[in-house]
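Heads up, there are several structures right after this.
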Structure 1
Amino acid sequence: MNKDLYDALMQMANFEFTKFDKRRGYEWKMSLGLWGALLGSVAIIKDLKLPPEAPYIAGLFSLIIGLGYVFVWLIPLTQRSKVNQSASDYFENEAEKLFGPLPEARVEWLSHARALPKFWWGTVTQIGITALLLVGFTLIIAHLSSKPDGNQAPSMSKVVEILLYTLKPGTGRKFHKIMDEVSGPLHKSIDMDVVAYGNSLHDSDAYYLIRAYNSLEHLNLSQEAFYKSEAWRNGPRADIISRIGTSQKSVVRLDRDAVEALRQSGP
């Protein structure tokens, strides 16, 4: 009778421990899957252009995932595992009371089962690693969203186009008058920022035109619209082009203070 009861108690102890052991296995698999998904998502989005609000979305996402992972998944799972552990201990203890000292193999198994409170450290470890990865994920998103686009000037700088013309001999004064009275106001009418223009000090037939833009894309779009406009094509275009011998163009990025200093040198 006692032997049958002992076997039943040990089977129950094995059953409870097996439930705990399997649950612990898929608990870690889920955690590893979440960690891999976070790392993989960073690898996927690192080359994408992210909007300014991306850090806030990432922060909210991390908060929801973190709270759900801890309070909906991990803690309830750990509590159920604790119940299985306690039940396994209880059945082992009852069997030991009935049968006396357990066989050596069973003692080894029992010592392992009674060491199970350490699994709480596994729970704490999973929470800690997940929290670090979620915070890191949010910080990486914030860094990527603040990284300027290759064609985008930083907020404290401008993309500056510098045009240098060698005019046909004797046309410099007339060229400047056209810039002053026609082309300059035409630029201003479409909000194109003409920083400075004028004749060179060493030669009136050497001329410079400096224009500023928010970005390289802004430069291309603005100039495309300007040079295709009827106001330019039917306006100063012919008079300006006919007086240019050669021209050189450079595009650089300058901070706003430098742009304003250049502006002071204009007419």
Structure 2
Amino acid sequence: MKGAKTALPADSQPMNRRSFHWLILVPHLPSAHRVSLEQNGEDYIRYLGDLQRLRARIYLADGAIQHSSVDSEGRHNSTHDADSWHILAVDAAEDVVGCIRVSPVDIRSWKKRPRLRQIDEALARMPQEKHLAYRLEINKFLCTLALESPMKNRYVLVTGGWAIAEDWRSSALGLQLALAPYALGRLIDYCGGLFVASERNNSHRILSKLGNIALHPRQEKSMFFDSNYGCRVGFLGARHDGVRPHFLNQIDHLERSLQGSRAIISP
């Protein structure tokens, strides 16, 4: 992607002659973090609705969801939204032009936590024999993270809900959103991440290029057809120290930008 070759800050570089700023929505009673929180229930609800409408519009156009998944107000309201962090790109008109969802899971008790249901839902749509083989690979990855990570790095970030407005797709925003969970992870002491990524818009390929590891049984391909997405998808694992060095300067800048951005806590 074009944005991978520039060291300019994401929120100040000329992208189609426009700029954006970051905004974070934080779930109620958040995990340990180094983000200054703001209480503003009206803005939280407004921005959450805006990102859900962006997702609905983009996912419908891409064929990733059906109209039955969109409510009467035009929102794609995922069951994962309420207990997740959301990183938003907001333009000068205060419109949400990009978003990605991040759900921290405590690595020390991940077997008991419901937030892995994003992974479980994708696994449940597989034939039983494949389901078990893919789950084994994911469990092995999580166990490795738990054993090798420092005690303070306790969270795995389950990431999804990635969407970019149509007229921003030729900009660097897609890459910046892909890198944003790494930057946010530094602020909440993460040890790694899990992605469910589709082949649409090269999402799986982009995440692989960042250094993420495709999680799949040896006898299976890295991607499989998912009837819910209507295309091939795959699981990827991320280690906190596994991103390719080429992207570290951009993640450093993103970390500073996110730490200084508005972070609105759920009412």
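Values in this text are rule-based calculations from the coordinates and carry no lab data. Predicted model only: the values in this text are computed from it and were never measured.
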Legend entry - Which of 1, 2 yields -20500 [helix-only ellipticity at 222 nm (-39500 (n - 2.57) for each DSSP H run of 4 or more, over all residues; to 500), calculated]: 1
Inset, instruction - Could you tell me which structure in 1, 2 was used to calculate Cα Rg over 2.2 N^0.38 Å as 0.95? - result: 2
Legend entry - Structure with the greatest value (metric relative contact order in percent (Cα under 8 Å, 6 or more apart), set 1, 2): 2
